[in-house]
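The next part holds the structures, each set out as structure tokens.
Since every read-out is calculated from the coordinates, none of them should be taken as a lab result. The model shown is predicted, which means the values in this text are computed figures rather than measured ones. Cβ atoms are built from the backbone, for glycine too; each structure is taken alone.
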Structure P
Amino acid sequence: MKFETRKVPPRSQWALEQAGVHPLLAQLYAARGVNSPSELDPALTHLLPPDTMKGTREAAALLADAMAANKKLCIVADYDCDGATACAVAVRGLRLLGAKRVDYIVPDRVVDGYGLTPPISQRVKDSGADVLITVDNGIASVAGVAHAKALGLQVLVTDHHLPGTGEQPQADVIVNPNQAGCGFESKSIAGVGVMFYVLMALRSELRQRGVFDPSNQPKLDTLLPLVALGTVADVVRLDANNRRLVAQGLKRVRALAMPAGLARLFVAASRKPEVATTFDFGFALGPRINAAGRLADMTVGIECLLTDDEARAQELAQALDAMNRQRREIEGDMREQALDIAESLFDEGDEPPPAICVFDPDFHEGVVGIVASRIKDKLHRPTFVFAPSSAPGKEHELKGSGRSIPGFHLRDALDLVAKRYPHAILKFGGHAMAAGCTVAEEFFDEFEQGLNEVAQEWLDEATLQRRLETDGPLPAQYRRVDLVDTLHKEVWGQGFAPPTFSEVVEVVSQRLVGEKHLQLKLKHQGEPIDGIWFNHTEPLPAKAHIAFRLDADEWNGQRRLKFFVDAIAQD
């Protein structure tokens, strides 16, 4: 592991300090590309205007007309946390704005696969709907949209994924910041954010039609806790606009102004909403909602976010928590087994192969992505994990999910494998760091060979060097427990990494706790400090160059600063 210290533009840091930003925060923000105090203002008035997102005006008109005619609206959701929150925001928001007939359908990961398919369009029509609205999907659903149109449905696609290079779906309206000709600046907005923008545009349209005026219009900010959750859980880049959406959602959660299901999920996860952070969204609530889509039916997750009944909310939150525990058990067993298979691909002491492909007939397709991520983290190689498809009639197909390392574009790699080995991949899609594909079982070896060939060609020594960006040494004056609260209140996440410091410390003592964590007594710049390295058992040298985050624990009513170790440098 090589540590690289983030560069801090002095002018930006100075400007932030002059504006009254805490000196440590000014350094951290400047290192993350913040140039002026205005970028840190979370006020909703600073959100990018809805009419700068292509299609929002047309979408607003379509929905306003449909509501005026009392047409039935049906949301087609996705089965991850972004899709679930987008669906809940759509249903709650449309009802808030006066829609009387709103329903939703969520595809089954196993039976339906991803996106709007012709059978799902048929289900929407059979439900009596007049207007089909996709959330967090649809930009690649050419056949599904065509079938919906043939059935006489109006179709509004709201999505944030990159459009394909081929034919686009012939929907009545498409709202997607990544479609051609859209000037919306926040290209990394999540699916739930896109739907929130459609609702803002719809409210504006209804004001123009005289349905509301500024004094009596519904407050859409009640939806922001859900927008924040979906944005963080989908691991989109937290640019200034996304940070505002998340900051506003966190503000309401901390004030306990959130849907009943969200409040009960905090209880189920043993987290305190009054001091909620982006960590809670990404690692406590998000996984519990995702568990429904992985192991059962995302309807459970969506219903939890929709209900206003306290007892029902508690019941659904407990069901999601139980699913997440089951998911962790399945993932744990699969991870150990998959890691054994991966490590059998090379001799001890040797370097792993350029890419890792793992399959076992007993693997569960709902957690292949999580397991691939764990193996990628351990071996630092592009990794695919496959499981047998459980869809009817697809018994001889393998469903795979892949995770990559910086510098290796996974979707482009799949595209090249598909060109070289046309029979190997039945379908694929994804992004640079994460992708999925379906492979015929008889061609698994061919796929593995093809991916390794591409990885061998594309990977070089620099790409294979593990690197970690840090904020350099922690100044002694900031080694204080109150700084933990200062840092935790801010919005950190993908593309706006939480503060990680790095420097050489003295290791005074160390011991294993819980059989898998290293508890440490350290000296930081001559002063004693406690530390812990979770899921790490190998002892540290007497002096170690570590990367660490600041946290605190409480003992006998006293809060104490603690270093959470993330990595050790191989200098």
Structure Q
Amino acid sequence: MSYIWSYLKKYPKWLVMDLLGAFLFVVVNLGMPTVLARMIDQGVTKGDRSAIFFWAGMMLIIILLGIVGRVTLSYASGCLTTTMIRDMRNSMYDKLQEYSHHEYEKIGVSSLVTRMTSDAFVLMQFAEQSLRMGLVTPMMMISSVVMILLTSPSLAWIVAVAVPFLIWVVAYVAIKTKPLSEKQQATLDKINQYVRENLTGLRVIRAFAREDFQETRFDRKNDDYAQISSRLFKLTGITEPLFVQILIAMIVAIVAFALDPLAKGSLRIGDLVAFIEYSFHALFSFLMFANLFTMYPRMAVSSARIKEVMDMPISIDPNENGVTEGKTKGYLEFNNVTFAYPGETESPVLHDISFKAEPGQTIAFIGSTGSGKSSLVNLIPRFYDVTLGKILVDGVDVRDYNLKALRQKIGFIPQKALLFTGTIGENLKYGKEDATLEELHSAADIAQAKEFIESREEKFDTHLAEGGSNLSGGQKQRLSIARAVVKKPDIYIFDDSFSALDYKTDAQLRARLKEVTGDSTVLIVAQRVGTIMDADQIIVLDEGEIVGRGRHEELIKSNAIYREIAQSQLKNQSLTEE
């Protein structure tokens, strides 16, 4: 509840309105029985028409006040909860932008989506009920008890007897619902995970004809969710029927025990009617409060899950006050770098890596799968931090840079080309928002993407589906490269970014890239020797260690691992040909 309050307290004006609406609501609901009692005792039983009309007028005033109170309460609570959930999701999204790969892996993308949507919605529901009923019900209960004691103290014990039964029901339901709520949200995480895997891996599933397996797996988890939800809703569902039965029994008892005072004249009919109304309001308010209380365990679970996201320590310090610019541009140095993934410090994936790169140079990395090539280049933009040693960009340790400033220097083209929903032009401007149409044309031409863009009716305004799924793998890679070219960074990192291109397009693209990368440092991770044959320096990695470095011709002669890779790929041409 404290987490919800941290957002609600930002809007005191609406909180005051909510409190005012709740107060009017209580006054109206407690005023009506009193006015009705006076109408019966002073007007109806005595046949006094003027008294009847007077109290009828008072009823009308109370009803109008009630309308104002209800509207104010609904408006204020609605504004508060919608604004709260907006701010909460914005805070979560901003926090996620600070996450490194390690934090995402720790919680899981599917779970993060559930927390951003389902868990936040649970908090919104609870906040809305709290603002509407959480303020009203305590005031109603206290005021009703006071009026019960003032109206007929001799019958008050009946209400007192009913309360322990109500408390037992509420406590029982609350205790049982919390573990079920935890299981329910954890199962929903799994459902989201299966849906996400199914949508992203649809082609693989169909290629292996595994639709039935996926359906069975999803059905099983969905059934688990349905069973848990059914048990949860049954528990919360028994609250109201039990309350109604207790309420009915209480009213019957009140009427039965009121017969004698009525006969003796110590209790008037109007007061009896008012007493029943007050008793009803007291227990009904308790029912509303109980419903809120039964929602609390589920809210507590969702709140804890959201707080886990917000309180997650960030492993990559953004260094807001760090260096924003070095004295040079494009200089890169790895100085005895050793790296192990978080939690796996005893098994480093890189060992004592050292090399230098200068503007105008192309440094390539090659090696068998799992040799650490991608891990190495992921350290430069600080997707992870080094375990030992240091990485210098323009003479400054990357950890001393303002993180955003560091990444502004880098044009990163990942292994898996990722495009965003929107137009081709919007995607190309991702690294430079004010890029001109001429710059987009130039970048597309260099990346060998201009031809297929021009072939589309809307050209740069062509809409891309989620993840660029309406493009081929090669087209997506070329657009990813064009996006980096538009940015014009000091350091280009191509992490196996030519793998989806044919050899001809690959060669043409690399030749054109030289036009724009002359003053930049270019790092290329590749599987194909043909892609890196003209690199100024090729670094051969094996099991996280540098086992060779030099130009293509030198490595063919001196490095067995490189020669073996080259021989397997260049069987029909000279190993020293480009």
Structure R
Amino acid sequence: MSELNILIAEDSENDTVLIMRELKKAGYQPSYERVETEADMERALHNQVWDIVITDHNMHGFSSVEALNLVKQSGKDVPVIIVSGMIGENAAVEAMKSGAHDYIMKDNLARLAPAIERELRDAETRRARQEAEKALSHLSVHDSLTNLVNRKQLIDSLSAALMRTDGRGYMVAVLYIDLDRFKVTNDTYGTDMGDKVLQEVAARLRRCARYDDIISRYDGDEFIMVIENIYDTAEACVVAEMVIKLLSKPFQFDGHDIYIGASVGISFSDSVGWSADDLIKNAGTAMYQAKNGGRNNYQEYTSDMDDAAEHRRYLELSLYKAIELDELELYFQPQIKPDKSLRGAEVLLRWHHGTLGLVPPVEFIDLLEETGLIIPVGEWVLMTACNTWCQWMADGKIPQDSVLAVNISTYQFKGELVDTVDRVIKETGIPPHLLDLELTEGTLMDDTESSIEALAALKERGVQLSIDDFGTGYSSLSYLSTFPIDYLKIDKSFVLNLDNNENDAVIAKTIIGLAHNLGMHVIAEGVENRAVLDFLSSEGCDIYQGFLFAKPLPVGDFVPAVVDGFMV
């Protein structure tokens, strides 16, 4: 039997009994409350959920018209059926216009059960349609993956927030948040894992926001947070620091520790007439400045950033044509043994722009990574450098045991690096033991398990492996004994002034001792004066690199420098 919860407005107990009996005969198991007054019906509608309302047309001091009005005022979608002993056709028509779903004469109660079945079915259909419409309405202004507001709703909400600030003495802050290493995660682990990361990012951003702050997934791995009622710019900076701190913590999924990080740009509505689009654009400009400043930091927008942003856009467009126009060039910086003989060289990428001239690497390396061009350009660097190196050895221009060091980006390492190295070795003929791949700590620590597998595969081929910029990243000692590393490369920030900075000297000495104890060799880059060289030599450093010996040299200058020697 189907349960049925009924509110019945009826002043006759006997008629109520007859109605319940009819419903039981039809297979229902009704429970009901009978009310006789407008006040009792209003209370009953407020206190309980009803499947259907049955009302007499005329009662003492109460009628179906009042009953229909009460149901309408309650805002509840519940069918109302009039069951009356005497109701004229005109009254019945008016009742239907007022919201009654059917009317039935008391001497024809056999019609009641089918009418209720029909109305319950129609009510369920209406509810399903309303839920679907509600879901579609929500989806139209929210991102389906993260449930954050989408771009359109962000613009509308930010515009409304700006109107509320007008003349009230406070500002709106816009935080433009871009994930620093999301593309690596997406390319390495797949879009399903990437989606999980984005959902967790959204959850962490909510922890940084107040209940009425707006958070939007603006585009891909870019998020925007809008904070109202800002009286001091420092308030937004505190939130930015919280965002960076939370997003710097590892994301743990399926046994993987994934490191992302974020760059944040901030703009404020402190100029009259700025629109929502203006604030977002300015915050985006500041965000790119944060990226250029080393990532995992925040920058506040200033008007002089606009020129830098335009310059960056110009560089990005030019970068796509750089290979085609043969604007990319390889430079080689010698690496020297303690006896001043050549160990080899590190190959460095330079860009001779047709209009701008030599573009500093700091201005375009990040662009290569963000655009995905680092993959084809990185392979071009590796292939071209190995070809050049092998030709020099074949011509007897450099020693036959000279090592070529090549920087490998995170994107290359998480891609198909092993296959690429196999292809380069096969096509260029470079002996694997003369190829030294330099990776950063951050690259290796993204996913230690897969990193170990990739490094092991490279070592099987005889390739040498170095950790570049050691001391500036995670500096976790536990992984050093896990990864098959041949060289630690002391970052130049610890080398440049170690003759005048006691802390840098201690760090360099510690790294050298640590590496030797673990059976590794040490390369020091940034060696620019004799005092630094003497200190490193006294501590047993294995290889030196820096301006004291030579700056990075174009292809045409490297061989003559080798012939002349590197005595200092």
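One of P, Q, R was used to compute Cα Rg over 2.2 N^0.38 Å, and the result was 1.44. Which label is that?
It traces back to Q.
Work out the source of -15000 here, i.e. which of P, Q, R gives that when helix-only ellipticity at 222 nm (-39500 (n - 2.57) for each DSSP H run of 4 or more, over all residues; to 500) is computed.
Computing helix-only ellipticity at 222 nm (-39500 (n - 2.57) for each DSSP H run of 4 or more, over all residues; to 500) on every structure in P, Q, R gives -15000 only for R.
Suppose distance in nm of label points 7 Å out along Cα→Cβ at positions 32 and 408 works out to 2.8; of P, Q, R, which structure was it derived from?
Clearly, the read-out refers to P.
Once distance in nm of label points 7 Å out along Cα→Cβ at positions 80 and 264 is calculated for all of P, Q, R, which comes out largest?
R
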